[in-house]
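S.K.: As structure tokens, here come the structures.
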Structure 1
Amino acid sequence: MALDITPSGQACGATIRGVDLTAPLDETCIDAIRAAWLEHHVLAFPDQPMSDDDLERFTLYFGPFGHDPFIVPIEGHEHVIAVHRAADETASIFAESFHADWSFQEHPPQGTCLLGLVIPPEGGDTIFTNQHLALERMPAPLRARLEGRLAIHSARSAYGPDGMYGEADDASARAMTILYSEEAEQTHLHPFIRPHPETGREGLYSCAGYICGVEGMGQDEANELIVELYRWQTRDEFRYRHQWAANMLVMWDNRSVLHAATGGYDGHERLLHRTTIGSQPV
């Protein structure tokens, strides 16, 4: 059966119908989904009443499971986490700043799968930004400052003891169980500009938040560059705004896009289950 693929008409993203993700897929279908994923970077599959077993099976079609170091998984599924906000929750929105999932790891996940279970009647969109377009349209002087440079990545600003979800965060006010740790102080280097390992198309990788410095550059100069880059990477012209529905699976390519959560649903519960697709040799 051929996939029904409808591009979003925005900077990236497409909706796919004509496939049942609650059942095993054959190699032809998996290859077609991967090709669409590489082309559109973000895929939405509506009307998929998947179980956690289905979610795990789908994830493994595209690579090994990634490792989520700072969020406690759901019971019985060590590779699935719940992205959950209670109706009466007052803590800050989880993952509200743009980022690429776990870019602070030595081998970050290539992709993420997120299944909508309880979706509020308004708000809660996810915004994606196409980092291939951001690089291709970047002013030459800014690109010249990035060429050949390595970004220093760390989870400290989010998951370190002094981070956003650290000692000062009121964990009791969150539906999610987020862990902070000294391990978040570790750093790894990744190029600002790099070719996609499957398509070869160059793009920008990750952004401020997980990027905390530039190798061989003073901190003040690095901070200025990181902020200037973030403002460019997240411009409206590179964005796709995704609206959720219950039983919708979304998969995105962390090598190609940034993403950010949004609020706007106070008084309503929001629950999604997430896996990450680990890195693998191509």
Structure 2
Amino acid sequence: MEFWRIELAECPRLVEFPYKLLRVGSFRDWKPARVGPFRFQNELQISLRLGSEAETMENFINDTRTTNRFPHVLLKLPGDQYSGDCASPWDAVTFTYPADLYGELILAKNLERIPCWDFKMTSEIAILLRRIRTLMKHSQEKTVPDRLDLLAFQLFEELVFHRLLAQDTPDYIEAKIRKIASEFQLDFMDALDLEQVARRNGMSRSTFFRHWKRCFQEPPAKYLLNLRLKESIRMLTESDSKIHEIARALHFRDSAYFCAVFKRRYGISPMQYRKQPFL
């Protein structure tokens, strides 16, 4: 049996990201015939049961029993009791978060009613898992906690998206749009072409914008602008980067345009913001 667990709660982060992990675990040939019962109080855990010689595993959530094929996801939510039975050892990866992220990670996606589901091991999911397991072997490197935070969130979004696809519900388009928005949160420092984003997701530019409008009040370009302005605040307060360097890093066409947009949003220039005494 192989087992790694990386504690991340006390690790400093270089990037301000809302979904910070407490720990990550990776198991190969996990052997106990029965797991639990146990209860999470101040944490929530996303557990991916990846494979076993057994075809299925029985999961018990409070008084509910489900039989799931491998691979499957189990959400271990604060206050609920869990146990599980499997005829053979299995492989798993677990991601543990503070309980106060329950609303954003679980309730906002309406997952509290469906805490366990099977999924297909797509190439996207396999690549993310491989990158996560590779990073776990280099846990002492300074950038690893930030990269694990981002990859775990991206993996969870992918799993939720595929669940909605498998359900073939009217939520399909909304799930696709919200997945794109989640990708924007990870990739906003890249140069993003919205027409290419739409085409990559099987939509024309006009169709993409029409569906986006049903999910968000602001258009995609403004959504990206808000993310970049928020990051500019962090860079102004936490780095020594020059104004023109921040503008270039965040894909403003020049520093004058960045300063004009910043002042229109916050009422003062970037330099004035940086010089405020409370920062």
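Just so it is clear, none of the values below were taken in a lab; they were calculated from the coordinates. It should be emphasised that the depicted structure is a prediction, and the values quoted were computed from it without experimental measurement.
S.K.: For relative contact order in percent (Cα under 8 Å, 6 or more apart), find whichever of 1, 2 sits highest and give me its label.
M.R.: Answer by largest value of relative contact order in percent (Cα under 8 Å, 6 or more apart): 1.
S.K.: For which of the structures 1, 2 does the calculation of helix-only ellipticity at 222 nm (-39500 (n - 2.57) for each DSSP H run of 4 or more, over all residues; to 500) return -13500?
M.R.: 2
S.K.: Which one of 1, 2 has log10 I(q)/I(0) by the Debye sum over Cα atoms at q = 0.12, 0.19, 0.23 Å⁻¹, for residues 83-162 alone, as calculated from the coordinates, equal to -0.43, -1.04, -1.30? Please report the intermediate quantities before stating the final value.
M.R.: Numbers: 1: -0.56, -1.16, -1.36; 2: -0.43, -1.04, -1.30.
Corresponding structure: 2.
S.K.: Kindly point out which one of 1, 2 the value 0.95 was derived from, the read-out being Rg/Rh (Cα atoms, Kirkwood Rh).
M.R.: Structure of origin is 1.
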